[in-house]
Structure formats: structure tokens, C-alpha cells
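Each reported figure results from applying straightforward, stated rules to the coordinates on display, with no laboratory input. Everything numeric in this text was worked out from a predicted model, so none of it was measured. Cβ atoms are built from the backbone, for glycine too; each structure is taken alone.
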Structure 1
Amino acid sequence: MPFSHLNDELQVLEDQGLRRRRRIVGSAQGATIQVDGKSYLSFCSNDYLGLANHPALIAAACDGAAQYGVGSGASHLITGHTQAHHLLEQALAKLVGLSDALLFSTGYMANMGIVSALVGRNDTVFVDKLNHASLNDAVLVSRARMQRYPHLHMKRLETMLAASKQGRKLVITDAVFSMDGDMAPLPELLRLCEQYDAWLMLDDAHGFGVLGEEGQGILAHFALRSPRIVYMATLGKAAGVFGAFVAGSPELIQTLIQRARTYIYTTAMPPMLATALLASVDLIRQENWRRQHLQALIQFLKNNLKLARWQLMPSDTPIQPVVIGSNQETLAVSEALRQRGILVPAIRPPTVPKGEARLRISFSAAHSLEDARKLVSALHELEKIKG
């Protein structure tokens, strides 16, 4: 058989506790979901504000489908760019406080398009070692030189920037790191970029909608603005729908329209989703109670989860990782939680470093304090049992 050798490779993954499997979900996202016909309390979703099943978004999507149909039918540069897309780009730019915005179908495509449009063979890109895979892949596609600095190590980054003497310089970082939940030191990053004449690209996938008084993201969190910032955020997490956008100066956005291949050569997102996202932007701005409730859940976990062997990592975001260590024990704990009716994903290498397998707890505004209390109780019980 042509692919029979792949079975051996799959078995190696199985033996190492690294083989991934999909679950079949039979319900909308929420604090409780239906998986394989059973109901579970879920701490797996990136639906941080609890908007993925909000009636206002569902109604807006239905209205959009009635007006525009289901599909956009073409790329943005042909006939796929509808009034709904146009209004959404304006609303997103206004929300994050930048001049212009541009929609992409996914965050992965946005990152690939941005980096390959801005840098090439003679340029250098500086990336945090824990950046999302899409950012690393984007640099490889661009063919620029990639230099990785240790996680949040600003002195090492400065040494690299100072030694770079030719071509364009682009610093890229996650704003909120997806597996650790910590934030990039944006003021220091911006200072270094200004000192060494570099652009700064922020992937705010996990900060947009969550950080800032009105959910504007990490720029508002640190009260910073700069013409050298390239801001990207996704729309399938806190915004509750799908897609991504880039925001920045008019010349940046126009350059991406002309050069970003993942924008030019793909069908525009369905306009019905753009209409749903317009409703989402309104809720993000208006309903600050969702962010306040998230912080209450986070603080409850920090105050009440007392671990002896496992480690709750320091994070002020809805991403709350519990590092267990071994792949097999992490899988066993995740399965034991599932048997108790609680879903928490086991995250293993290569997504996280070897020996740092963890449970990745994700809070949503849809969770109650009682939900958090059930999780804490189960973790306390299991740490004693597994020990």
C-alpha cells in the first residue's frame, strides 16, 4: 500500500501520547455543550465573551443571508466586497482606534498575507519563541531571515535588532500568548522598534474583545498608538463569529490590498457573517459586564485553586494553563475530568515545549462562578488521586 508506512508514524505518536483526535459537537458553543450525544461543562472554547450563540448575532446573520445570500461569490477585488464588508472594516478600525482595516478569511491567512507582503529575502523578522505557528510559517513563506528571541526576553531582542544592519526589520509577537495566557510587554517592544527603526506586528487574537475598557484590545490596554504598528486580530474568538482583520495606516492597508496574496486570491468571507460581526462589534463595545465577569472568574480560580504538584501559570487573561508535565498524565487528567462531565483540553508538544504538557482552561463570560467552583473541586480531587 502506498501509505502503509504512515501507520508506523501514527503509532509512534500514539505511543508518545501525541496523537490528536477530533470530537463531534452537536450543539452551539456555550458553557455547556453536547459532545458525542452527552452534555459537558466545557472549558475548551475561545468564545471568551459568550457571543457565539447570541440571539442578536444569529438574527443579524439571518438578515444578512436574506439580503446577500449565503456566499460572497467572488474575491474582494472582483465582486465579493459587499457593503456589509465595507461597514465592518470601518467599525473595526474605529473600535481599535486605527485609521483603516482590512478583512481576511482567517487569522492564519492574515498573518501569511501581512508578512509576505511587507518583507522579503533581504529583510529580517524577529519573533518571540512562543509565537503562534501561523506567524512562524508566515516568515518562512516570505523568505525573510528569521531570528527567534527567548520568550519575552527584551534584552536579547535588543541585541538582535542592534546587530541587524541591512534591509527592513519587522518584530512580530503574539499580544496574548495562546498557550501561556501572558501578555507581550508592548511598551518595551514599541520603544525598541522606535529606537532601531523596525515595524511592530501584533497578533491580538486572544486580546481583541477582552482587553481594554470597551474590548479594543492590547493597544487600549497599554494606552499606546504608533504609526509603525501592524495590528491583527481574529473574529472567531471573543467576537464569536469567524475571520480576521488587519488595522493600521492607510498606506499599510493599501499595500496589503495590492500585495497580500491570501487576500487577493481567495473568496471573500460570506457577507452574512460580516453582518453578524457588525452586531458583535456593538455588543463588544456596549456590554462591559462580560469583561468584568471574565475577570471575576479568573480571580476566583487564582484565589481558590491550590495545587501541590501541578502549576497554575501566571495569567490575567481567560487563558489559564495548568502545567502537569508528562503527556500521559496530562491526557489521563483530561480524560478523568471528561468522565466527571468537564471538558478541558490536554495540550502537548509540539504546541508547547517538551515536558510542559498542560491543561488549557479557557473561561467564557457564559460560565458561572458555580461552573468555576466545580472545576476547582475536580482538579483538587484529581491531583490527589493522580499523585
Structure 2
Amino acid sequence: MDALAGRLASELARLERATLLRQRRVLDSAQGARVREDGSACANFSSNDYLGLANDARLRAAAHAAIDAYGVGAGASPLVSGNLRAHEEAEERFARFVGLPRALLFGSGYAANLGILTALAGPDAEIFSDRLNHACLIDGARLSRAKVTPYAHVDLDDLGAKLAASAAAVRLVASDAVFSMDGDVAPVPELLALCEQYDAWLVLDDAHGIGVLGRDGRGTLSHFAVASPRIVYMATLGKALGGHGAFVCGSGHVVDWLTQRARTYVYSTALPPMCAAVAVAAVDALEGSASPLPALRGNIERFRAACARHQVALEPSFTAIQPIVIGEPGRTLRAAASLRQEGFLVGAIRPPTVPEGTSRLRISISAAHDPADVEALAGVLARAVR
């Protein structure tokens, strides 16, 4: 044991020397546009709570009502006795919201993508994966035992050539819809056209598009106005929708197959029923007259305009994710620390989350941000980055 522990200690020391050792923050308040850390308040630009729903009164009320009706835990796998009426209602509501035939509730987006890829692919399959995909798509492809073929980021020519060269019996193209560290959007219509041409499934992870893009925040499929029975669509509940869990949507055959063969669904206790009820409340909020979506889109435009005035270089993102690539991990940490001293909490993202040489500040815009904080952040960024 001493040797094993020593090896871990050595590796941890190596990460620290490379300024790649991660540290957890402890917040003393609910998630929101402003939070408390170590006794002081700060404007929170690090969260994926894009719509400000994580502490919304409507979602809290839905959670309380679900606890009163169903208790706290589901108690079992959905295929044993853990599938409650709240889960059924949430699946039906979410399928209608995104315009797909059926939906299936998972415990997390990570679990959902592992379940999709391992259920649809096997040794006779080939999975074509964008090089900047989220870790859950990468890990799901590896676990599937299929041949995994990465293609250059959003490079349709590279993907097309690799699909044309494939002799696999089953082909899947897997891609983030909105890339979590860059904020750019996959060319979904063109990806679908290639899948139609080469008879492939299109697996889309819309964790950062749901609630942000499309009419009423219906996601990337709505943004591009695309639909196809070969699309397998995953969206999370723990980011813009303010809760926890994920849905997979697709044709009836896809959902039925995942129900039978997605191991992360079959062998997991069902999501707490309050999470399903919160998901319904979030969708209701987006479709209601008091939707937070216009405020989010206004703050995104406000932030980009303020950064332009302060000559802060941004990536070409129109989503809630606004990265500033700095490059070196230590310099990125120092910039984030400088921002924190000014009262702004911004994530410093370093390898392996992003490729070597692309460490960055990842700024997340929320509907709940005070416009004054959005404007002020741009000025503070100009000093911190320089």
C-alpha cells in the first residue's frame, strides 16, 4: 500500500507543478447569478445555470409538491418498480417539447450517452466522433467495443471521407450539438445529410443547447429546424433547465431498445421523482409568458458588445458559453484569481478538459445576471487578461 499511495502522491505533485491540480470551491449559498464564497459575495459567471432556474421559485415548488406526492427516492430501477407517474409525465412532456416521438429519463447526461452508444453500437459498428466531443461521448464510444474513428472538429470533409471508407455494418456519428468549452454549434443539418448518405445514426448531445437555442429554448434541432428518425437526441436537465438528470429522445424503436439494453438505464435506480417534476416545471417556464430566455439572449448580446468596446477578444459564440483562450495554465489561473479579487467568479479551464495550449477562462452567461454585472465583467476582463 505504501508504494501504491506513493505513486498517487507523486502524480498529484506532478499535477501541482504543472498548475493542473484542481481544487473544489465551497459555496455558502444557493446556486445563482450571485453567490457567497468564504463570506464574501461575488457575481457568478462560472455556472451552467443559463436560465437562472436552479433556485427558481416555480421549480422549488414543483420539487416540494413531488416530495409530498412521491417521497424522495424512486427505490428501484425503472424496470423493477422505480418508474413512477412523475417519470412518465416528464418523458411525455419533454418529447412534446423537443418535437420527437418518445423520450426516456436517465440519471445524468454522462449516463445517458454511455447508455446510447453501448446499446446502439458493438463490435460490428464504427463510431465517428468529433475530436472536441465531451468526455461522456468519448467514453461511451470506447465502452461500446466498436471501432472508434475521430474526425477533425466540425470538419465535414474529413467526416465524409471517413464515412465513405467505412465497411462497418453499423455506423454512428456522435457529436456535441453545442460544444461545452468553445460555445460553437455543430453543423447539424450537414451532419444529418452525411448520415442519410451513408446510412448512419446521428447521436447529438445537446446539454448546452437545450433551453438556450431554438424557439422557446427547444434546443439545437429547433434552431436548425431539422428532424429525422435516425437522430438520437440527448439533453440534460442540470444546466439551463435548472435540475438534475437527462432525457434521450428518438423514435419509438430507439427508445424501446434503450429501455431494454442501455445498461446505465436498466441497472440504475430511477431518478428521484422530484427531478422529473422539476423538469416539467422548467419546460413550463420556458413556454410561459415569463420565460427567462429573452433575458439570457439579451445578456449574451450585452456581454459581447461590452467586450468589443473593451477590446477583449472572444471566440465566435452566440451561445451562453463565452470562452477567452489564454493558452498557458498558470496564466489562466492568475487571470481567474484576479477576477475573483474583483468580485467575479469565472472558471479557469485547463487540460485535460481542453487540449494542451488552449487553457481558457470559460464565461457562462445567465438570464439572471444583472446587466450592470455583465457590463462590469468586460472591463475587469480587459485588465485581467492583459
Item to check | If distance in nm of label points 7 Å out along Cα→Cβ at positions 113 and 137 is computed and equals 1.6, the structure in 1, 2 | outcome: 1
Checklist entry - Who wins on distance in nm of label points 7 Å out along Cα→Cβ at positions 1 and 249 among 1, 2, i.e. which is largest? => result 1
Checklist outcome for this item: When 1, 2 are compared on distance in nm of label points 7 Å out along Cα→Cβ at positions 25 and 193, the highest value belongs to 2
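If distance in nm of label points 7 Å out along Cα→Cβ at positions 33 and 353 is computed to be 2.3, which of 1, 2 is the source? Mind showing how you got there, number by number?
Values: 1: 3.0; 2: 2.3.
Corresponding structure: 2.
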